[in-house]
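What follows draws every value from the coordinates through simple rules; no lab data is involved. Because the structure is predicted, anything quoted here is derived from the model rather than measured. Cβ atoms are built from the backbone, for glycine too; each structure is taken alone.
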Structure I
Amino acid sequence: MKLIRFGAAGHERPGLIDAQGVLRDLSGHVRDIDGTALQPASLQALAALDPATLPVVDAQVRLGCPVAAIGKIVCVGLNYADHAAESGQAVPSEPVLFLKATTSITGPNDPVTIPRDSVKTDWEVELGVVIGRRASYVEQAEALSYVAGYTVVNDVSEREYQLERGGQWDKGKGCDSFSPIGPWLVTRDEVPDPQALDMWLDVNGRRFQNGNTRTMVFDVAELVSYISRFMTLMPGDVISTGTPPGVGLGQKPPVYLRPGDDMRLGIAGLGEQRQSVRAWRSASAA
């Protein structure tokens, strides 16, 4: 299934995309696409529905983040060797983990806001892994069974905040609008191999990132198992698994986002995002 959430920000409703690409309303069957709905029994019940019996949704409707009430976003740094090289850092011997604020979450096509005083806002297309079962000390051989599905994440990053402001990566990762997620969640059964997915990102029509998940240093099963040793993963949690080379930081000279820029990004089978970039404005000026 391809699960979606649609409608105005803060008022999204659950839905799915049928085999013909038609958006359908699921609100008569499930409250939301949240941790409860993403557990195996709930997903089985949704999969048993006949999509043709569900109300049609206007294709032009806004799409929100496909997962509601995300408890945490766990990110993996430097998980592609060539991205580590362009960042001037060594390939890690164990996964580098950091958390991203849930207040950074937006829909896949919502604008990205450059933070106040930012001069180094950057892009990162990443595979998002959505957890479907409570996971603690999970063995690697069983790890994928804890995955509900996959989605696209743009791990927008402010490099000065991340690297030059005291060594805390979270500072440059959790700004408002820095986690566009979606357009949909593709359930695990439709992604037979998460390590064989092409991924790309364009800025203003220029291709900057062009990679594949097969070049991850630590694959999805390793990451789910590893992270579950340090924190319990709950249904609806998201793991953002790292980015291939081609980020703005790695350009010579570096290239960073400016107001008016246009980002487009996607992962094979998981859909595409598009964000316009805008300058920060105070709430009183908005």
Structure II
Amino acid sequence: MSRFVPRALMAPAVAVLVVWMLVPLLMTIYFSLINYNLLQPGEHSFAAWDNYLYFVTDPDFFPAVWQTLVFLSTVILFTVVPGILLGLLVNEPFPGRSIVRVLLISPFFVMPTVNALLWKHMMMNPVYGVLASVWKFFGLTPVDWLTDVPLLSIIIMVSWQWLPFACLIFMTALQSLDREQIEAARMDRASGVQRFYYLILPHLARPIAVVIMIEMIFLLSVFAEISITTSGGPGNESTNLTYLVYKQALVNFDVGVGSAGALFAVILANIVSVFLIRVVGKNLD
């Protein structure tokens, strides 16, 4: 009886959660197995694996997968390494440190849509953008970022937003670092590089693993920055897997193929998540 009452009280919430998770997934599986085009809503013939085959053989598929992997690895590199350095910098006492910390983490609270518009119009515009003004100041020709280097532009936007998250995690982790060990290393004439490699970096191993895992999961679903700035172009140069699914489902009006692509993205995300959880688990042991 003592076990039944808590489980009975939790049952409604668990049931709602299960339904909330399973219904969209089951509908996606159903749509992926039928021919469902929004321009022909009356025809829902069984397609078997044709939608999956069509999605995988799409000329944009492998470029999208490759650009997704490049995007993930580069953003993680651009956030983890500077995040550690910034965390070390703001961990040291200096006048106005609290204000600097607040300003440092503020970009993380900017919505992705606002982030994309800010970089598109204020920073990367080749005519009146801040970066164009800097180029002109040094006598150089401004770069049309979103046309010449679209994928790099998306990477910069997303890295700018996720860098504060990494910095916040590392800054918090450094608060628990044993200062006596650092002082003892200084007294033993250990260099800054030696203190970082043998004391600080091992202490940050767990936070680094956690940051990589969380960022990897969320960055697989980046969409707003691409949609607002480059629309996956020019051509398919900035198309990731998420945007490719969007194009199949809502641009080409093919819900069946889009659902098959969504399931492929879910499988890829789960594979990456399981791998990263195991890596994190080893670091936490």
Query raised in the report: Which one of I, II has helix-only ellipticity at 222 nm (-39500 (n - 2.57) for each DSSP H run of 4 or more, over all residues; to 500), as calculated from the coordinates, equal to -21000?
Result: II
Requested in this report: Check the numbers for mean count of other Cβ atoms within 10 Å over residues 94-101 across I, II and tell me which is largest.
Outcome: I
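A value of 3.1 was computed for distance in nm of label points 7 Å out along Cα→Cβ at positions 78 and 270; which of I, II is the source structure?
On the way: I: 2.3; II: 3.1.
Checking each candidate, the match is II.
Given a computed value of 22.3 for Kirkwood radius over Cα pairs in Å, which structure among I, II does it belong to?
Numbers: I: 19.0; II: 22.3.
Value 22.3 for Kirkwood radius over Cα pairs in Å corresponds to II out of I, II.
For distance in nm of label points 7 Å out along Cα→Cβ at positions 86 and 174, which of I, II scores largest? The partial results should precede the final answer.
Details: I: 2.7; II: 1.2.
Max of distance in nm of label points 7 Å out along Cα→Cβ at positions 86 and 174: I.
Among the shown structures I, II, from which was the value 1.4 of distance in nm of label points 7 Å out along Cα→Cβ at positions 150 and 198 calculated?
Values: I: 1.4; II: 5.1.
Label of the source structure: I.
When distance in nm of label points 7 Å out along Cα→Cβ at positions 126 and 190 is compared over structures I, II, which one is greatest?
Working: I: 2.3; II: 5.1.
Looking at the calculated values, the largest one is II.
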Query raised in the report: Comparing structures I, II by distance in nm of label points 7 Å out along Cα→Cβ at positions 46 and 70, which one has the largest value?
Result: II
Requested in this report: Have a look at I, II and say which one yields 17.9 for mean count of other Cβ atoms within 10 Å over residues 118-125, as calculated.
Outcome: II
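One of I, II was used to compute distance in nm of label points 7 Å out along Cα→Cβ at positions 54 and 158, and the result was 3.8. Which label is that?
Values: I: 3.8; II: 2.7.
Among I, II, the structure yielding 3.8 for distance in nm of label points 7 Å out along Cα→Cβ at positions 54 and 158 is I.
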Query - Structure from which 25 was derived, relative contact order in percent (Cα under 8 Å, 6 or more apart), options I, II - result: I
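So Rg/Rh (Cα atoms, Kirkwood Rh), for residues 110-261 alone, computed for just one structure, reads 1.14; which one of I, II is that?
Working: I: 0.98; II: 1.14.
Structure II accounts for this read-out.
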